[in-house]
Structure I
């Protein structure tokens, strides 16, 4: 992908620096503090580091870029602080949770409508001796 981009954009050189995630945090903090970071970096917005680095002046506010309106407001929420946008998403995912209606009925639990109710339901299920959440690690078939 980098080769194609550089071929289509002569004069722009792209160098990929990859590393394990557990090393990246210290690496990028050091580079940002030294004002020696790359022009484009990939950060994990869920950890709020994007907004933190933006507020510290390390990242450019993208909110006035013409193309920012191509992104849905929801996709920018974790990259936004007040009126500033400090990054763009590279993907989005929709997640869901299945639940066992029989267990909820047996324990007289209502379907949770928010995080607090979800945690309360999990605690009640766990207290009954049932594992409330399970995540598989292999694909069926």
Structure II
């Protein structure tokens, strides 16, 4: 599968989880500053985006536990949540791009949103790699 050892994948995943959590925090801060400025469907999308960020912070806490303890089921659950968040953010980007009157910065899909989406995607990919490595080693041990 991958030439990286389990320990390298674990450390990389833990680092990416913390980076993704930081970008989620930055996105929450930016979303809160935009709450009074946006109206209509952009306000609704911003509220949905804000709720996604808060939920994913809890998921990232579970992912930290799963990565440290090498818990396969918890990794699988966090992987599914990260996939759903990336898909939801993709939908939000499409909606905001199609309905933006001026610039994308005046919508819910601002710079911090995009950066958070990118690092959540990276976290999702390394979560998948680590999950695959753990299931591979557990099958070899059995």
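A few notes on this one:
- For distance in nm of label points 7 Å out along Cα→Cβ at positions 28 and 124, the highest value in the series I, II is held by structure I.
- Which entry (I, II) yields the derived value 47, 22, 15 for Cα extents along the principal axes in Å, for residues 36-107 alone: II
- Structures I, II, by distance in nm of label points 7 Å out along Cα→Cβ at positions 20 and 84: label with the highest value: I
- With helix-only ellipticity at 222 nm (-39500 (n - 2.57) for each DSSP H run of 4 or more, over all residues; to 500) derived as -29500, matching label from I, II: II
- Each of structures I, II was scored by relative contact order in percent (Cα under 8 Å, 6 or more apart); the highest score is held by II.
- Structures I, II were shown, and Cα extents along the principal axes in Å at 66, 41, 31 was computed from I.
- Each of the structures I, II was assessed by FRET efficiency 1/(1 + (r/R0)^6) of positions 116 and 132 (r between Cβ atoms, R0 = 30 Å, to 0.05); the largest value belongs to I.
Just so you know, all these numbers are worked out from the coordinates, no wet-lab data involved. On a predicted model such as this, the values are computed, not experimentally measured, just so you know. Cβ atoms are built from the backbone, for glycine too; each structure is taken alone.
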